[in-house]
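Read-outs throughout are calculated quantities, based only on the coordinates presented, and are distinct from any laboratory measurement. Just so we're clear, the structure is a prediction, and the values are computed from it rather than from any experiment. Cβ atoms are built from the backbone, for glycine too; each structure is taken alone.
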Structure I
Amino acid sequence: MGGKTVLITGGTSGVGLALARMLLEQGHLVTIVGRPGANGERAQKELAQAVPAGKLEFLPADLGLRQEVERVAREFRSRHDRLDILVHNAGVIMPRRVLTQEGQETTLAVNFLAPFLLTHLLEDRLRASAPARIVVTASAAHRTGPIDFNDLSMERHYRGFAMYSRSKLMDILFTYALARRLEGSGVTVNCFHPGVVRSGLYREGGAMRLFFAIGRFFMISPEKGADTAIYLCTDPAVSGVSGKYFARRAPAESSAQSHDVPLQEHLWTTAETLTGLRPAQP
């Protein structure tokens, strides 16, 4: 698996940063995507110190914005003619409902719409690089995240963790629907639960930040959280496995709702509209 071209979103902290280091140590060319600012600079410095000979690139971007996702795809395509491993790891939990500059609820935009759109924009690179892999960071929290298409972004009764859980269910529904579309292409897609990880996911404040600050002593390290991710990215044992949900390097059973094929397809069509890939119906 040495010498692969890798793109990781949310690669400047937590699981994404740990995964980037592991992949650099294996000799891959790794591009990390993260918010502009100090975190990106710290991540680059940390990775350069940990793996001095590592081939690292950084693309700063706010993945809550469609135009930024499109720019990431353009810049990556201009630099690389192949993509062997795509990791959708960027994620947020917002204690209150905040809209992006484009009018989308932030959790929905970053956690689900961004990976949906970025995959579409880079799908040809993945297919041309087959065998290739897509890995999606999901969460066991998806079990408490039912979807209401009449209020997809919780405009009426917003709760931060509930919106996060809903977005993680969307990620799993997306994984299963995408696997069907990629069948026979040589591109696999799987998602995984990393565990409850000490990370910057809860940095936005509110009661959740206090709760997780207290509970962080019982959380696992980003390195342990990234263990299943590195397995899905590189291990020959899963080279032909696709459309699965993993935990602790083993296939696990996701919620019954996540296996609802009509729901998967409805979400896919909705995401196409929300990302501009399909014209909105009048």
Structure II
Amino acid sequence: MIPATPDGKPTPALITRTALKIAKIPLIVVDAGSKIKPNIPHVSLEVECGRNISNGHALNMKSVRKSFYNGVKLGNKLGETIKHIVIGESIPGGTTTALGVLLMMGIDAKFKVSSSMPKNPHELKLSTIERGMKALSTSFGIFANKPFEAVAHMGDPMIPSVAGIAIGASKNSNVMLAGGTQMAAVLSIIKAIDKTVLDNIVIGTTRYITDDKSSNIGSLTNSITDIPLLSFDPYLERSKKEGLRAYANGFVKEGVGAGGACIAAMLKSNGMVDGNRLLYEIEKEYERTIEY
């Protein structure tokens, strides 16, 4: 069963699952620092979970490097046989750690990262990061050329893991970073480590992120580098299900690679899987998993 909130708002995994299923796209699950390990077949990068960033020490440096280099190894393996790779993520509090890393890297990200709620708590995120910086006696931008340090102080293990997978895979494959403003943080790490791979990387998300007035993923990505930003509209505002319509009203918006999975399904099907088809299939999946 795919979980939902008490009032019926489903996880974006519902969208991802539907898109992958109807387009027959295979997937693997990667443990990149989960505190509770997945009870399903998965690949583990064997790294620790993140800690509270408000003390300025989210991860130790050894763990950050291990996340990245194990990610590179996995990406290399995937890139040997797969020409198009979509990388999604799911992490609690991810927009706050993304903001912390971006600010530490000297990128103007204030009031630009997204939120799963209609009222984006920008001030709360900033105050958390500022507490961490005060504990470090440091300031924004001090680690502009030290990506691992930026992650160790203010990030989470997903960021170096996905950056490593993307760098490893993009040597031989096209890579889509499927997600919202968290992927801007990943992009900043990739550019700092190996900008030669950027020609093979795009970001794919939902229109609920690109149209979000409380954030600005376009400005974020442009301030890092010039890569394509793709957006998919699953037409959830037309849904008969209140929980699905909530996405168009500012709730959830993205996650678990939902937008990228939809884009991949559309591309693989040569356009046969469009927003209308996906809406129909998403509603069927919602009924099957939520309303029985």
Q) For which of I, II does semi-axes √(5λ) of the Cα gyration tensor in Å, calculated from the coordinates, equal 26, 22, 19? A) I
Q. Upon calculation of relative contact order in percent (Cα under 8 Å, 6 or more apart) from the atomic coordinates, which of the structures I, II produces 19?
A. I
Q. One of I, II was used to calculate distance in nm of label points 7 Å out along Cα→Cβ at positions 189 and 221, giving 1.9; which?
A. II
Q. Taking distance in nm of label points 7 Å out along Cα→Cβ at positions 109 and 133 for each of I, II, which is largest?
A. I
